[in-house]
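The structures considered in this document are given below.
Just so it is clear, none of the values below were taken in a lab; they were calculated from the coordinates. Model, not experiment: these values are computed from the prediction. Cβ atoms are built from the backbone, for glycine too; each structure is taken alone.
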Structure P
């Protein structure tokens with residue numbers, strides 16, 4: 001199990017992050033809960049690169065700071081991502 005899964009309860013975002021993620025993913029859900037569900041999905045592809053974790057499930061990609069567990073952004077992937 002990786003650090004992100006171990007520390008899943010530390011996951012959070014900023015007020016600006018909430019608005020950005022809702023807009024990017026076209027959702028009206030609780031952003032943190034939505035992202036947690038992606039991360040804990042057994043089909044989620046997680047990898048750490050530099051200071052961030054990247055989590056990809058289907059066509060959704062999350063970027064999470066590996067030190068603070070802040071969800072920085074999330075977006076729907078295009079073919080070139």
Structure Q
């Protein structure tokens with residue numbers, strides 16, 4: 001897995017929304033009980049940076065950032081404002 005040690009634009013990241021996410025399947029059994037399966041051992045983080053884009057300059061910075069990372073091909077640093 002490729003990783004670029006560069007931070008996502010800070011002013012956009014601090015205006016974003018999101019946080020930890022878990023994936024759990026719940027299956028209802030014939031007798032009325034439930035069986036639960038956690039698909040991930042640890043939570044993953046998901047953010048929507050669109051809330052942090054306040055100007056055309058912010059949008060241009062985000063687009064240039066993702067072009068350099070080739071979309072989702074390379075990981076990068078993210079500052080969580082929580």
Re helix-only ellipticity at 222 nm (-39500 (n - 2.57) for each DSSP H run of 4 or more, over all residues; to 500): value -8500 computed from one entry in P, Q; matching entry is structure P
Which of P, Q yields 1.5 [distance in nm of label points 7 Å out along Cα→Cβ at positions 24 and 56, calculated]: P
Comparing distance in nm of label points 7 Å out along Cα→Cβ at positions 16 and 32 across P, Q, which structure shows the greatest value? Q
When volume of the Cα convex hull per residue in Å³ is computed for each of P, Q, which one produces 91? P
Of structures P, Q, which gives 47 when relative contact order in percent (Cα under 8 Å, 6 or more apart) is computed from the coordinates? Q
